[in-house]
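Please find the structures below.
Derivation of every value follows stated rules applied to the coordinates shown; laboratory data play no part. Every value quoted in this text rests on a predicted model; they were computed, and no experiment measured them. Cβ atoms are built from the backbone, for glycine too; each structure is taken alone.
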Structure P
Amino acid sequence: SANFFGSLSSAQSHGVTLDIRDLDYAKVVENKEQVVRRLVDGLEFLLDKRSIKVIQGEARFLSPTTVQVGEEILTPEKILVATGTVPFDLPSLPVDGDFVVNSDQLLARDSLPKSLVIVGGGVIGCEFATIFASYGVAVTIVELMPQILPTEDAEISQALTREFRKREIKVLA
């Protein structure tokens, strides 16, 4: 949706005049939820069809070949550790769910903010900056390190910073 909306918004510079009055962001979120649900349902179907057992819970390895999940002890031929991701909270910037939100909360909102400060210029922060700037949100990235994408080569960071400037995304690093 973000790429499509961004393309439509810049169509005038290519000689195409469009009257884009508004973006129904609640519809975007609703569509995202439907897509995620279809993908999850499809993945669950494929796992079930191939008799792959999925166990959710806190696990710990008892040995290189044995894992315990809750009270259950398993010694399978193969173990796939898929930990997922959880938003990281900063003690100095407590998430209140309203003014300060984590990525999950931001994606669940049914309206767009006029402006957004993204704390952290890693891959996820840069991805969010691109998405929300495409929707017309004024975005600023704040990164503690001297460059965004601090684990990448300086050339990559510099190229992305230049691209962000073209898109009017502010970078403070």
Structure Q
Amino acid sequence: STIVLFSVELGVLSWRLDADNYETDQELKKIREDRGYSYVDFCEVCPEKLPNYEQKIKNFFEEHLHTDEEIRYCVDGSGYFDVRDQNDKWIRVAVKKGGMIVLPAGIYHRFTLDTDNYIKAMRLFVGDPIWTPFNRPHDELPARKEYLQAFVEGGDHAVDATA
């Protein structure tokens, strides 16, 4: 398997996959089965393809969290996910074609394009998609408290990428 634990301490996972063959990629199929990612759709982020592009880009870059994992697989283009570390400092993660990233529920993050202004991403979910972003601060949410317990306040930092 080509899993790369970007940061076990933060709970962020990533894989390098074959984006040219995502329809038939057995590794992607196994990840989806193992992690229960039953819902898939695609989002193209660029001025020509995304309605209300300027507003959406601003929304993506607003620091927020979700109550479920955020799973994105870059099948074309590139961009950046910024995530907060244990000291509340930003860490920038470049996502390029073939890169799949999983942000744990409750982590504060944001997304932006790079200078190419284009990404086509597969969005994956366990069950029905939940799109709701909770802009910072939302520390009272159970997902945030669970994230802090597991990855910031002294959890065992164990991440099972196949769970």
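When mean count of other Cβ atoms within 10 Å over residues 43-50 is calculated for each of the structures P, Q, which structure yields the highest value?
Q
With relative contact order in percent (Cα under 8 Å, 6 or more apart) derived from the coordinates and found to be 32, which of P, Q does the value describe?
Q
helix-only ellipticity at 222 nm (-39500 (n - 2.57) for each DSSP H run of 4 or more, over all residues; to 500) computed as -11500: which structure among P, Q?
Attributed to the structure labelled P.
Given a computed value of 1.34 for Cα Rg over 2.2 N^0.38 Å, which structure among P, Q does it belong to?
Structure of origin is P.
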